[in-house]
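Below are structures written as C-alpha cells.
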Structure P
Amino acid sequence: MKNLRVFNEFLNETVNLNEVRLQSLENTSTALNTFVQNSDWEPANLEWYPQGSWAHDTIIKPLPNKEFDADVLAIVDPVEGWTASNYIDNLYSAFRSSSLYREKAHRYSYCVTLDYAADKRIDIAPCIRNRWGFDRLEVCNRDADEFEESQPKVFTEWLKEKNAISGSNSFRKVTRLVKYLRDIKTTFTCSSVCLTTLLAHQIQPNDQGSAEFADTPSALRTMFERLDTWLQSRPIKPQVSSPFSNEDFSICWSDDQYSNFRDKIHKYRGWIDDAFEETDRNKSISKWRRVFGGDFGKNEGEQQAKSVTARAVNHLRENVRAIPSTALGFVGDIVDLVKQYGTRAIPSTLSNLPYIMQPTWRAVGNHLFSVHVTATLHRSHGGAMVRVVGSGDVVPKKMELKLSTRVATGMPLNTQDYQVKWRVTNTGEEALARGQLRGSFVASSSGCERWESLEYRGVHFVEAFVIRKRDHVQVSRSDPFYVVIE
C-alpha cells in the first residue's frame, strides 16, 4: 500500500531539511562569500556556486546530535605559478587569519571546511576555470597536488532533467529517502554523490508520465528495483561515472564495501516490495517502518494507541451480542472493560497496530512446532512467585512479570538449538505520554524467559518468536499474550 499521506508527513517532518536550517545555510554561505571576496586570497573573478546535495535539492535533516553539511565551489581564474595545493592552502590561511573563522577552519584534500559545531559544516572547494586556455573546470587535489577535471554545472543540470522526467519532484524525494535510509540503518557505505548518481541512472526518458513514477512510493519502488537489478548483474565493483567527466564515484567503496552495499540494496528492495504490496493499511505502515524506522507513520501510531478503548467498545457492540449496548455507557478505559467483560473485550485487531515492528529475519512457511507463552507474577525481579498469570488477567502496577516460552507438551523450549526474540507492545494513554509506545523486539533475559516491569496502565501484549540458531530462521511464533495492567 502506498500510504501517500504518511509518506508526505514523513518527508516534511523527519527527512527534509527544515526551512530554519535552510535559511541559516543561506545566511552563512552569503557571509562566507563576502569574507572570501574581501580577503587577500589572490584568485580573481570569484563565482560562489553551491553544489552537491544543496544544489541538487536532496539535502536532508541530520540525525539527532549530528550536523548537516553543504558544499560550495569557489570558481576562480587561475593564478600564474600556483599549483593545486596552493589554492587550498592559501584559502585556508585566509580563514585562519580571521578571529571569526580561525577555530572553525579545517583543511582537507579538496576543500577548506568551516565547522559550526553541532549545527553545520560548509565545504569550500576551489575550482579553477579555463586553465591553460582550455574551456573547462578543475578541482584541486591537495594531497596529490594535481588538478582534476570536473563538470559540476552540467552534472547539476542533468539531475534537474532527471527530476523533471520523474515528475512531482519524485527523484529528489526518493534520493532524500534513500540517503535517510543509509543514515539510520548504518548498514552500508555509499557517498551521497555516488548514491545520487546511481539513482539518477535508473530514470529513462520514456519514464515521463508513466505509472512507475506516479507518486513517491511508486518511484521509490521502481528505482530500487532497477538499482537492485543493475547491481545484481555486477558482482565486481563497477565504475559509477558522471556522464560528463572521468570522475568515478565508486572510489567511496572498497571491494568488500561494494559487495555489502549490493547485498543490502537487494534486501531492502524485498522489504519495499513487501510494504508496497501489503493491502492491510496498518500492516503496510508497519512494513514501511521496517524500511525507514520508527518515525515513519509516527502520528498514525500515536492516534491508534489512543483509540484502543473506542476500538474495544466497538468490538463488544459488534461481536458480543449478549451484552446490551446500554451496558457500555460507562466512564472508563479498556482496562475497565476487561475487568467487567473479561478477555472478550480485547479486539483481535489490537495486535495489528502500525508501530509494531516487523521481523527482519526469514521465516519457514509453516511452523515446525507450536509454542505458547506462560507468565508468573513477582514482587521484584527474580523474587518469589506471587501467582500464575493467564493471558488477559488483570495485574497491578509496580510488579514484575516473568514470561516463558513453552512447547505444546508444556516443557520449556530447547535453548541449545533455538533462541527467543520477544516482541513487546504497549498501548494506551499512559504509555504514550511517557514515550513508551513499544512495539519492538527484545532479547530473552535468560534462556527462553523474559522479565518485564509492569509500569503503564493499559492492555499490552507480548509475542515469542522462535529463531533457529544455526541459520537464524524463524521456525515458530506464539499467539499474543495479553498483559492488562490496572
Structure Q
Amino acid sequence: MPEAATSPPGKPRRRLSAQAVRHAAWAGFRMLARGHVHWPLLTLFARVISERQPNGHYRPAAHSAADGRPTVLALSPEEFRGDLQFLAETGQVRLLEVPDVWLRRLMFQFFPIDRDGDVLYRFVKPAPGAPHYREKQTYRKFLRRFLPKLYAHLGVDCVITHHIHNIPAVDWGEVSQSLGVPYLVFHRECLHAAPRIVRHIKERVAPLAPFAGEHIAVHNEAARSTFIDCGYCRPDQISSLGAVRMDSYLARVAEDQGPPSGRQTVALFGFTIGRDIGKRLHAFTDIVHLAFAELAQRHPDVDFVIKYKKQYETSWLRQFHAALAQRGLDVRELTNLQVTADRDAQELIMASSAVCGFNSTTLLEAALAGRKVVIPYFPELKADGVTDYILFHDYYDAFDLAETPQKFQEMLEVGLRPYEIPAAVMARRREVFARYLGDLDGDATRRYAELVRTTVGHSQTHGRSPDLPKASYSTAG
C-alpha cells in the first residue's frame, strides 16, 4: 500500500485558515447561484427565512403553515423597525422575514461590489449599456427561476419592503410582481415637510419611474402627492394609510394624564443639520445644545435629558463635547443631565414637562401630547435659503418659538410651571400631526393588514383592481 502523505520532518502540518474556508464557501455559493443550481440555495434560504410570531418570537419558516392567512415575505425586515411586530400582532397575516444581509449576499454573486459615487441608479435602474445593466439582467434571470420554487416551498403570497429604492429588495420585488406575486412597498421615509426636501425627493425618484410593483403605502398625503407629482407612480398605485408606529402612541395620548408628579424632566432631542446647509448652521447647533446644558447647571433639582440619534453617535458626541469644552463645561459634572441614544423617544416625551428640538417628528408627538414644545428659531434660521430646509415651518404657530438662546432657556423654564395650551393651538397641533404622521384614529396597522389581504385576494382571483383601504385623516380630537 502506498504510504500516507506526511509533512516533512520538523514542519507542522498546515491547516486551512478561517479566511480560506470563508473564501471557499463564498466561491461555492457563487458557483451555485451563477450555475442555477437551485436546490442547495433553496435549502439555505428556507433556513435563513424565519416566521415572526405575534409574541415576538421566531420559528423556522419551513416548519410553519399559512393556516388560511396570507403569507407575507418581508425583505430587509431590520429596516421596518417596530412595524412588522405590530403587523404580526394583528394575527391576520403569516409574516416571514429574509434578513437584509442574505439579500445582499445573493445579489453580489451577480453584481460587482461597487461603492463609488451614487450607486442608486446603477443598481436600481441602469440604462442599457450602463454599468451593471448586463449583471442586472443575469441576476433577474436567476430570480425568475429561483423565486417560484422558494415561494412554492414556503407558501409566499406577496413580498414587502420598507423603501421604494431599497437596493437589495428591488430586483426581488419587481421579479416577484412579474411572476404574479404582488410586490408592496410600505414606505417609511415620509417626512416630506420642507420645500427643499420635496424638490430633492422628486429629483432623485423621477429617473426611477415607473414603479414596477403592485402598490405603495405611505404615511400621509404629502408623501403621496410627491410621488404622484414626479411621475413615479399612478394615483391608483399609492395610498396614504398612516404610520403603524403611531397607533400605540395615539392610544397612550388618549389616556395621558400629563407628566408624572415629583421630580420634573425636560427633554432635548439632539439634532444634526444636513450637509447642504450644515456648515452655515454649525454654530446654531452648538448654541442650542450648550444653552440646554447651561440650563441643567442652573436647575440641579430638574432632570435634563438629551437624546441623540444612534446612527450619528460618533460625530454628534464629538461636536457636543467640543462645544461644552469651549464654555468650560464637563457633562460628567452635571449629574442631572443625561446624554443618551438609548431612551425610547415616546417614553421620554410622556415623562417630560417640556420638550425641545429642531426638524424632528418628536416635536409633533410632544405637541399632540400637550407638552410645552420649544423650537429655537434664532436669526440664523431666517437667512436667505434656510427656510426651505425647515420642517413644519408653515405650522410654527403651533409651537413656542425662541428667537434667542436666553428666550430658549426662559421658555423651557416656563414649561416647569402649570400652563394651559389654547384650544386653537391644540387644533393646529392635531392638524400638523395628521398631515405628516397620519390619521389620528390610531388604526393604521389594521389598514396595512387590510392592504395585504385585499391585494393577495385580488391576485389569487385575477379579478378587478382591489378596493384598497383608505384613511380618513380627521383632525378632530
Structure R
Amino acid sequence: MNSARRRSIILTLALIGLTLTSAGLPARAAGQRCKGVQADPAVDLQAVLDRSPEGSVICLAPGLYRPGAPLHPKQGQTLIGSTKVVISGARVVEGFGREGSDFVASAPLPEAASTYGECSRPGCSISQDVYVDGVPLVRALSRDQLGSGRFFQDFSQKRLYLRDDPAGHLVEQAFLPAVFEASGPAVTVSDLVVEKAATEAQRAAVTGGVGWRIEHLEVRYSHGVGITCADHCTARGNYVHHNGELGVGGSGGSDALYEANEIAFNSLAGYDTAWEAGGGKWTQLKNLVVRNNYVHDNRGPGLWTDINADQVTFADNYVSRNSHMGIFHEISYAATISGNTVVGNGFDPSLDRDGWGGAGIRVAASPGVRISENTVAGNRNGIVAVQQDRHDSPDDRGPHRIKGLEVRSNSITMNRGTTGFVQDIGDGGVFSAASRNVFATNRYHLDSLSSLRFAWNDRMYSAREWVNDGNDKDGTFDTAAPPDPAPPKLAVGPRAD
C-alpha cells in the first residue's frame, strides 16, 4: 500500500472516531460515571491498553500512575479519569546521603544532558527537572552553584545533589520523554492530570495523533511542551500551565482545533523566545483554529503561528500579560484574527529585537491577513505589520510579503507605542496602493491626539497626519480609554466523577 493510500485510510478512521465522539458515545460528561475497562495505579497501564481492543474505553481509578515508558493507546481507545487521577513522568529519588555540605543520591539520568534548543538561560535544554514535595527546584550547572532550593545533576555519575536536607520530603526527577505519544488514530484522552515529563524542546508531554481528542486535562511541569496535536485533532477545555518551553503547539498537518483552553505561566526553562517559547506556537499547519482560549502570563508570545501556516483563525481569545507579542503571525499565509481581547502584553523590552515587538497583534512578512473587531489595549505596541527580508522558508504559495492586509473595526487603546506598518527591506513598494494594505474604520483611544502613535511609509504620524496620509479616514480618535474587558471564566482541567 503506498503512503498516500495509507494516509487516506488513517484520516478516514480518524474522522469516524471524531464523529462518534462528537455524538457523545465515548466521551464522558461532568458527573457521569465512566463505563468500560477498569484500571488502577497498581497495574501496568500500557498492558491494559495492549490487551484492550481498539475502540475500547479505559476508566482510570483515582490515584497516582507512574508508567515505565510513554503510553501508546490503540486506534479509537478512550482514556477517562477524574480530578483525582495523576499520570506522572517523574521517578522518586531516594537513598540520599551526606557529602560535605550537600545531600547526594543515585538518580535515573541518561548518559548525557540534552543540548537541543536555543537558550537565553544557560542549561535550558536539560530536561530532567527536579521537584521536592511537588515544587520545582532551580537548576545549578555546577556543584559550587548549589544553594537552598537548587539542584545539580552529574550525568556521568548519575547522581543528584541537593543543598537542602531531603529527609521527610518527596524528591522526584522528571524521567519519561513523554507521557502520551501518538500511535493509533482517533484516540480520546480526557479528565486527568499529566505532569513532570522530561520532554526536550519541541516535544510534548501529550503528543496527539490524527483525529485525537485531548479534553479537560491539566498538563503541568513538562520541560518542553504541554500538548501538541496538528492533524484533524481537537484540544479542548485543558489547563496547560508551568511548562518549560510552550504550553501548546503543533507542526504539519491540517484541521486542528484548540478551543476553550487556559494556557498560562509557560516558558519557564529559559528557551530563547525568538527561537521558540511562550503560550502556543504552530508551524506549517493548514486550517488551524484557535478560539475562545484564555492565554496569559506566558514568557514569550501568547499565540504564535510561524513558517508557512495557512488559513489560520485566531478568534475570540483573551490574551493578556504575555511578555512578548499577544498574537503573532509570522512568515505565513492567510489568517483571520478577529474578536480577540488582547491586553497588557509585551512589557519585557529585552525580548524586542527590532523595536516593534511587544505588539498586541503583530504580522510579519505574511500576505492575506485580516485583523478585525479586536480589542487591543495597553500593550507595548498596538497592531503592527512588519515587512522583513525573509527568504529562509520559501514556499510555492508565493513570497512572504505583506499584501492584502486589512486592519478594520478594531478598538485600539495606546498610551505608548505604535500602530501601523513598517519595513526593514528598503522597499517602499509595500506601501503602494497595489499592495492593498488597509487600515480602516478602527477606533483609537490615545494618550494625546498629537502623540506620534502611528507608523506608515517610514514615518511616524500623529492621528491627524495618519488620516491625511490615507489611513482610517472613517475611523475615530479620542483620549477616553475604555476599561479592559474582564477575563473569561473557563471550565478547564479534569472534571469530577
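Please treat every number below as a calculation from the coordinates, not as lab data. These numbers come from a predicted model, not from an experiment. Cβ atoms are built from the backbone, for glycine too; each structure is taken alone.
From which structure (P, Q, R) was helix-only ellipticity at 222 nm (-39500 (n - 2.57) for each DSSP H run of 4 or more, over all residues; to 500) calculated, if the value obtained is -2000?
Label of the originating structure: R.
When distance in nm of label points 7 Å out along Cα→Cβ at positions 250 and 434 is compared over structures P, Q, R, which one is greatest?
Going through P, Q, R one by one, distance in nm of label points 7 Å out along Cα→Cβ at positions 250 and 434 peaks for structure P.
Given a value of 0.80 for FRET efficiency 1/(1 + (r/R0)^6) of positions 242 and 314 (r between Cβ atoms, R0 = 30 Å, to 0.05), calculated from one of P, Q, R, which structure does it belong to?
Working through the options, I get structure R.
Out of P, Q, R, choose the structure whose coordinates give mean projected area of the Cα convex hull in nm², for residues 154-289 alone equal to 8.2 when calculated.
Going through each structure in turn, the value belongs to P.
Name the one structure among P, Q, R that Cα extents along the principal axes in Å of 90, 75, 46 was derived from.
This figure was derived from Q.
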